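S.K.: Structures given as C-alpha cells follow.
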Structure I
Amino acid sequence: MERKHLFNEMVAEYDKYRPNYPDELFVDIANFANLKSSDHILEIGCGTGQATSGFVHNGFGRITCVELGDQLAAFTREKFKHKPGIQVIQSDFESWDSGNERFDLAISGTAFHFIQPQELGYRKVYDVLKPQGNKAFFWTVHVPGYDEMSVQIREIYRKYAPQLDDSTNPTMEETIQARTQLTVKEGLFQQLEVKTYRWEHAYSATEYIALLNTNSRHRLVQDDIRGKLFDEMKETIDRFGGTIRKPQAVILFMAKKRIR
C-alpha cells in the first residue's frame with residue numbers, strides 16, 4: 001500500500017495524537033496573502049481537518065477541502081458539519097476538477113509531497129488560483145534529538161528498522177532548499193517566503209508510541225517487527241522517567257502567483 005493511503009486506516013488516532021500547527025502560522029499566512037474572511041481557500045489533503053481548524057479559528061470559514069481518503073473526508077465533513085462554508089470533497093487532487101471555481105489561497109499541511117508528479121501539482125495549483133492568488137504549503141518535519149534517551153532510541157531503530165534511523169534524514173536546511181527549488185523551478189510563483197516554527201511537546205511513553213503509529217513510514221514496517229520496535233522504545237522511555245520531550249518543527253513556504 002502506498003504511504004498516502006495509510007492515513008485513511010487510523011483516522012481517530014491521527015486526529016488525537018498528531019500535534020496541531022502553531023497559531024502563529026495561520027496569522028503569518030493571512031498577513032502574507034492579505035486574506036479576507038470572505039476569501040475562498042482551497043485545501044489540498046485536509047486529513048482530519050487540523051489545518052482547516054486553524055483557519056476557521058482565525059475567522060476564515062470558506063474552505064474547499066480535497067481529500068483522497070474516504071474515511072478522512074467523512075471524519076472532517078462531520079467535524080465541520082455546522083460550518084456551511086466548509087466543503088469536503090473526497091478525491092485525489094490530481095484528477096479533481098475545480099470547474100470554473102478559482103481560489104484566493106491554496107494551502108496544504110504535510111500533504112502536498114504526495115501529489116505526483118510534483119511539477120504538475122504546482123501547475124494545477126497555479127491554474128486554480130485567481131490572478132492575485134497565493135499558495136501556502138507547510139510541513140511538520142522531524143527534528144532529531146541527541147540526548148542519551150534519543151541516542152538509545154536511535155539504536156533500537158537501527159536494530160529493528162534501520163530505514164527509520166533519523167540520523168540519515170535530510171537536514172532542515174536541505175529540506176528547505178529542495179522545496180524552494182520545487183516551488184520556483186517552473187516560474188509559476190514569486191516572492192517566496194519561508195518561515196520555520198519550533199517548540200517542544202511532552203509525551204508519555206504510551207502517547208509517543210501512539211503518535212509514531214500514525215506515521216506512514218512506521219506503518220510500513222512489518223507488524224511483528226513494529227511491535228518489537230515499539231516495545232523496546234516504550235521500555236527505554238519508561239526507564240528515563242516515562243516522558244519524552246519531542247522537539248517539533250514546521251516549515252512554511254508562501255508564494256504569490258506570478259502574473260503572466
Structure II
Amino acid sequence: MTNRYTSLENAVRILKSFSDRQPEYGVSELSEKLQLGVSTTHRLLISLAEEGFVVKNKETNKYTLGLSILELTNTVTEQMHIIRESFPILQQLTNKTGESSQINIIDSTDVFCLQKIESPYDHSLEFHLGKRAPVHCTSAGQTILAYQSEQEIQQFLSPPLESFTRFTLTDSNQIKAKLAQIKKDGYAVSNQEYEDNVFTVSAPVYNKNNTVVASITIVGPAQRMKPRKKLLIENTMTAVQTLSSIIKKRQSASLRKG
C-alpha cells in the first residue's frame with residue numbers, strides 16, 4: 001500500500017478512527033480502514049499504547065482509546081470553561097482601565113492567549129486570540145512560571161534565551177530573582193521586555209487546588225500605563241480574585257455532583 005501521510009499524521013488518523021459506534025479496533029481492521037500496511041499500523045498502535053493513548057484488550061487483541069485521551073479532553077474542557085468565565089471579567093477590566101486585557105496559559109514553551117478584549121483607544125495595540133509569545137520576557141508567562149517547580153523553571157530557562165528589546169532579561173539568575181519577587185508580590189510587571197513601548201501587568205489565576213492555571217494581563221503603551229501602574233495592579237488583582245473564585249466554585253460543585 002502507498003502511504004502519503006507522515007507517521008504523526010497516521011497516528012492521528014488512528015486516534016480519530018475510534019468512535020461511539022466503533023470503540024474498538026483490531027490491527028487488521030485499522031489497516032484496512034486507513035489503507036495502511038499491517039506492520040505500520042501495529043507499530044503505531046504500540047507507540048500510542050506506550051503513551052497511554054490506546055489500550056490493548058488482551059482477551060480480544062483489539063485496541064480502545066486510553067486514559068491519556070481523557071486527560072487531554074479534561075484539559076481542553078477546562079480551558080473552554082476558563083474562556084467563557086473570563087470574558088465578562090476581562091470586559092469589566094478593560095472598561096475600568098481603558099486598556100486591552102487578556103487571559104493566557106502556558107502551552108508547551110510559549111505563553112498562549114486564550115481570550116482578549118481590545119482597548120477602546122484608537123491606537124490600541126493589536127493582538128489576537130491564539131497569539132504565542134515567549135515565557136521568559138512577558139509578564140503573562142512570568143506570572144505562571146513563578147509558581148512552577150524549580151525543575152520546570154530550570155527547563156524553561158535552560159535554552160539560550162532570545163533578547164527582543166534592550167530591556168529583555170536573558171540571564172537565568174536575574175529571571176529567577178524576578179520570579180521570586182513575582183511570587184512574593186502576587187503580580188508581575190513587564191516594561192518593554194518583549195516589545196518596545198509596551199507595558200503589561202499580570203496576575204495569577206488559581207484553581208480549587210490553589211494551583212496557578214492561567215494569568216490575566218493588561219496590555220498598553222508604556223507612556224500611558226506606567227503613571228497608572230498602582231491602579232492597574234489593583235484592578236488586575238481584583239479580576240484574578242474574581243475569576244479564581246468562580247473557577248473554584250465550579251470545580252467544587254462538579255466534584256460534589258461526581
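S.K.: Ranked on distance in nm of label points 7 Å out along Cα→Cβ at positions 108 and 236, which label among I, II comes first with the largest value?
M.R.: Once distance in nm of label points 7 Å out along Cα→Cβ at positions 108 and 236 is tallied for I, II, the winner is I.
S.K.: If log10 I(q)/I(0) by the Debye sum over Cα atoms at q = 0.14, 0.18 Å⁻¹ comes out at -0.95, -1.24 when worked out from the coordinates, which of I, II was used?
M.R.: Checking each candidate, the match is II.
S.K.: To test your reading of the models, identify which of I, II gives -15500 for helix-only ellipticity at 222 nm (-39500 (n - 2.57) for each DSSP H run of 4 or more, over all residues; to 500) when calculated.
M.R.: Source structure for this number: II.
S.K.: From which structure (I, II) was mean count of other Cβ atoms within 10 Å over residues 60-67 calculated, if the value obtained is 22.6?
M.R.: The correct label is I.
S.K.: Another one. With FRET efficiency 1/(1 + (r/R0)^6) of positions 44 and 180 (r between Cβ atoms, R0 = 41 Å, to 0.05) as the yardstick, tell me which of I, II scores highest.
M.R.: I
S.K.: Here is a follow-up. Supply the structure label, taken from I, II, corresponding to relative contact order in percent (Cα under 8 Å, 6 or more apart) with the calculated value 23.
M.R.: For relative contact order in percent (Cα under 8 Å, 6 or more apart), the value 23 is produced by structure I.
S.K.: A value of 3.0 was derived for distance in nm of label points 7 Å out along Cα→Cβ at positions 68 and 228; which structure in I, II was it taken from?
M.R.: Source structure: I.
Readers should treat all values here as calculations from the given coordinates under stated rules, not as data from a laboratory. Note that this is a predicted model, so its numbers are computed, not measured. Cβ atoms are built from the backbone, for glycine too; each structure is taken alone.
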